[in-house]
Structure 1
Amino acid sequence: MFNLEEFLLMREKRVEIQNSIINKFKKPILVLRANYPGEDKNNFIPKSIVEVIKKEITEIFNSDILIAEKISSIEGPTYIFSIDYPGIEIKKIAMIIEDNHTLGRCVDIDVFDETGYPFSRSDFGGEKRKCLICENMAFVCGRTGAHSHKQIQNVIQEKYEHYLDIVETQESISNTFSNNALKSIVLEVSSSPSFGLVSPLTKGAHKDMDFFTFLDSSFALTPYLKSVSKAGYSPLPIDLIFKKIRYMGKVSEQEMFLATNNVNTHKGMIFLIGITLAMASKAKFENLSFRDISNLISEMCKDILKDFDNIKSKSNLTHGEKLFLNHGIVGVRGIVKKGLDIIFDEAIDVFENSLLKENDINDSMVRTLIFLMSSLEDTTILHRHDIHVLNNVKLEAMELHSMFENSPLDISLLKEIENKYSKDRISPGGAADLLAVTIFLHSIKNMF
């Protein structure tokens, strides 16, 4: 039987715990509870829903979370997060989850700033939450008893069952997409001649890595590829998905370095394939077209060049920042800001036309690599060489692309160039990353 006195005591205890966490960390807190009517707030449905939203919150705020404390009581499962993040922004994100997530209306997410002030929707000009059953304000229906607990519980159960259907599809899509992405990464490093890149036949311009290093690195990315694909298959807005996958990318970089003994094989790939995978999954979730993947990538990365703001006042510049300052080259940031248009408008056609004519995957990869080398301001080349070397590589690739556009590849000539690039330590790593993304996008195109 429901014990009102115990319920009120546990509510008081929860508030005490909330205040103690605020006092200890001097940071805002987020409090997550199930929005579930009736006496039994600890049955399978509310407990499962809280765990789902807890996972979302953890993925969004990741390393900003200082502590996550769980309270199990008659109130139902409750999580209290102390988060090193502006309280106003935490509340905005909480409101987005409540309004957009499939189970968002089945939870209450309260946010308190470091002084204990409880943010409300009205602080942001937002409306009070609506009833789960009708379009009236939830608090009005609650006060008037417009709907029975059983009616509301049934609606919540239906929402949870719908969520499980989404998860089943998400699992299927993310399995297919991540497997295709891994295959594309391995195919790229398997192509030959490779113009100074690592291949099964040569280390190219590299002394610290070979084909097997790339295999170790590629398979170390497997959990990341699955995670970013799942993150994209979501009703959450793109900016929150981006926040999630950026942290996933940092974790994946650590896994890559662990697998390769601190050799950077796939740092650029992690960034590019992560964004592409996530937005391909988002397009699938929203039932959009293949071409819309490009638009989603552009939308996700619309502010990415802000990384270069106030660059002249910085004392320690990264390689990319130096290139931007000295040559105006924006590198991979500029490419994703434009929605990978170099792939969607051109590279994928080069790849597919070659496949159609020759039915030779290696031939198609080499032709596409040459095209990308002819078009790309490859910052990997500029990491070792100056702008003149890059321009010479682009010019030579343009000539090769034109020479072999309607004729078979001259493998002997291409191997001569490969040997020259390897000797001169020229490695078009940026073009290689885009080749892998091109192969991946081709592999999923017929799913849209």
Structure 2
Amino acid sequence: MRKTSLASIRNWAENVQFNAEQLFFPQSIEDVIKVINNARKEKKKIRVVGSGHSFTNLIQTEEWFVSLDRLSGMISFDEDQGLVEVYGGTKLYEIGKYLGEKGWAQENLGDINTQSIAGAISTGTHGTGMKFGNISTQVEELVMITAGGEELLISRQVNSQLYDASLVSLGLLGIVVKVKLKVIQAPTYVYKSRKILYSDLKSHISLYIQHNRHFECFLFPFSNHVQIKTMNITDKKPRKRKWRKMESMIMENYIFGFLSVLCRKWPNLTKPVSRISAKAISDSEQYAPSYDLFATPRKVKFVEMEYAIPLEHMVACLDEIRKKIEEQQYKVHFPIECRVVQRDNIWLSPSFGRDSAYIAFHMFKGMPYETYFNDMEAIMNKYNGRPHWGKIHQAKLSELTRKYSHLREFLIWRAKLDPNHLFVNPYLAKLFHIEKGNMYGKETMTEKP
């Protein structure tokens, strides 16, 4: 097992940077157990990174840091049951490639596929489509290594009391080393992108959501134009996408990246750049396997905040967002991304118990975002929004406890599995009021489950 001393770490967006005392690269489950046992003996804290695509301090630690990059690969594939088992560090694009070669695929993915499967499920990563939950809902079972160095198998049949707690756990219950996923035979999709007016989106949004397998839209600040993207199963054969991919890379990364640099230097350009970006959207149509369409390359770095609100409030919320942007004239040119996700029963999922609209706000790296994000967060909270755990937010424990009805129960299980706070860093200790001598966190229940 490789390890490095005094490692300098930063996340993808480079808004989180820190120095870890030790960086470990376990290559086996036995290596993970060894790291945990040694950390417990030496009274060190551990945080784990998948691919570093979170925008908060979830992974930050000055003590021991574990990368799952080398605990990666396929373990088994059961075609009869439609199940694939992978190691926790396996990247989503690796799963897509492996399954695609066999004619299978995950049923839904987000628009970035460089995350590890353990990181994606631990933070509640999602795609879009009213028939689909977040990626964690695809999990049939998982194996995590607890703070005691024990392998813990969790499924609906085994340790079922932990199943809904473990699927979005922020790395607080243990290190996820194996994941078994439900998969489907890979369909061919027709992907369509169109530019419409915001008034048309409002009039037909229910139809867009209900009549498309996958639907998302992008609102451009200071513009009445909206981009809508849909994906639906087709009988037509896949078509070559070489030129489409090249066009996307040039327009969405190189040209948009150049314009973003100009906006950072001259912030008054943000409004015209946003309007130009909206007008530049052209109608397009592509045919390809699902794993080849869900994700797009992201070369332009940004910070992000995302909230999930009840689906029925989506239009009212978007109206208020647009009004606030016009009133305050924020220096922002990134579009606002809107997706829909089916309700689930996962305790810390933003979609717990309700069909949800996820609304994401972005700001180019190096540009001030605090006022814009704070004002948008206030609107999200007005509609009982729940934050995406891996993205910037200012939520407090009192409101999180109100919004996540099983949060107290989750924290009790956390304390039971990790009584000495091995997996707790300062960010999570502050967020959940986890303190020495206070196993459950302030404002939580006192009895164990």
Structure 3
Amino acid sequence: MFRRILIALNILMLVTACAIPITRNHDVVSAMERYEAAYRETVKDDPRMAENISVMADVLQTVDQRYVDDVNPEDLIDKAIEGLKSVPIEGKGETDPTTRALNMMLASMDRYTGYMAPQRFSSYRESLEGHFVGLGIHIRMIDDNLTIMNLLRGSGAEEAGLQEKDIITHVDGTPIKGLTLSQARDKLRGPEHTITTLTLQRENTPSPLQVDVVRRDVEVTAVEHHIDGNIGYIRIFSFTRKTGPGVATALKDFQYSLGSNLCGIVLDMRNNPGGLVSAAEIVADAFLDGGNIYSVSNRGQEMISREADLGDEVKGAPIVVMLNKKSASSSEIVAGALKYQARAKLFGEKSFGKGLMQSLMPLSNGGGLRLTTGRFTTGGGPTFNGVGLTPDIPYTGQEGESDDAQIALAAKSLNCSTNIKTALVTTE
């Protein structure tokens, strides 16, 4: 069965990955034959066995040909079989065998590569479009506690008064303890306008809290901007399909209101975790007059190189880029391109240091593969992966210091006339 599957996959890979360096010919077929035997032994009477095994074959073939480093399919299948056989006890843990196998296999590669089951994959793709239906919270498992990392503006979570660092212990009375992050997400999801009751542990609050939260269609704010004095301020919260148009709107507003009197730009990307590389390319291109935006290498060979078009939209006006330790990925691509092309100074803290490219690939079961396929450099500079970008003007906010004060300090480096405040005026 696998030889037929893999012949078809090889033909597909020639069409979809013609620009990707092909690795040496590992024996993927042999590895998959071992996986099939383990699957039949562990799962037994599965009516969707052929489909589920085909998904693993698809993923393994893709990883073998497109992962950023050389891989050994036999070692990967060892991990997949380990995950397959880790059957949940008393209903705790992942129940789907293919998800268990893929999670274990992909987790052995790097922290950013992973599998998303169909519902999670659909929600993730919606978020890249700039909206999704949900509670409006970013969550992580910290020490086996489902912890709220931040809230989205205009969300049901914000309206209900949820806070960062709240720990969700129950959803509609069902305990979260012992669930995986994926299972916890499934508990939180539901149709638009439905209500879920969360039980929370909150710092300095001795008794648990119960809060009703409405699921709604949340528009993810990508960009805010305003003008103060002769400075244009742009805050980029994330890189979605709305980010490029949002920055374009800001620059048109600056041109209309200030024209040649525009003295400089504050580009604020603090706490921006990244997103679409294509959106980062659009933003960097707006401020560059040619030159490298980023390059990507795979297995030691340059795979992609993106150059800016001629024509800096702010005609050389000075730029200061605000970063902190949570500025990552696409934020670092923009900041690095502007820094190494001598278009901007970086203000604040050293950035996170995520210089790995992930490619999003749909699978036949409706799920998706998020695969690390390259290493970035930006602006012709050195790699920032694992080390971050070092600010030209180091600054760590003081305890109790207002956001306005930090922005004003960054703006001061432009030597312009300003009484700058946080962006509150225009939202994309």
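Computed from the coordinates by the stated procedures, all read-outs in this text should not be read as laboratory data. Keep in mind that this is a model prediction, so the values were computed, not measured. Cβ atoms are built from the backbone, for glycine too; each structure is taken alone.
Structure summary
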read-out: Rg and Dmax of the Cα atoms in Å, for residues 172-395 alone from the coordinates reads 20.5, 60; which among 1, 2, 3; value: 3
read-out: For 1.4 (distance in nm of label points 7 Å out along Cα→Cβ at positions 164 and 268, calculated) the corresponding structure among 1, 2, 3; value: 3
read-out: Parent structure of the calculated result 22, 51, 23, 3, given that P(r) over Cα pairs in 10 Å bins from 0, in percent, for residues 100-147 alone is the read-out and 1, 2, 3 the choices; value: 2
read-out: With helix-only ellipticity at 222 nm (-39500 (n - 2.57) for each DSSP H run of 4 or more, over all residues; to 500) derived as -10500, matching label from 1, 2, 3; value: 3
read-out: Which of 1, 2, 3 yields 22, 47, 24, 7, 0 [P(r) over Cα pairs in 20 Å bins from 0, in percent, calculated]; value: 1
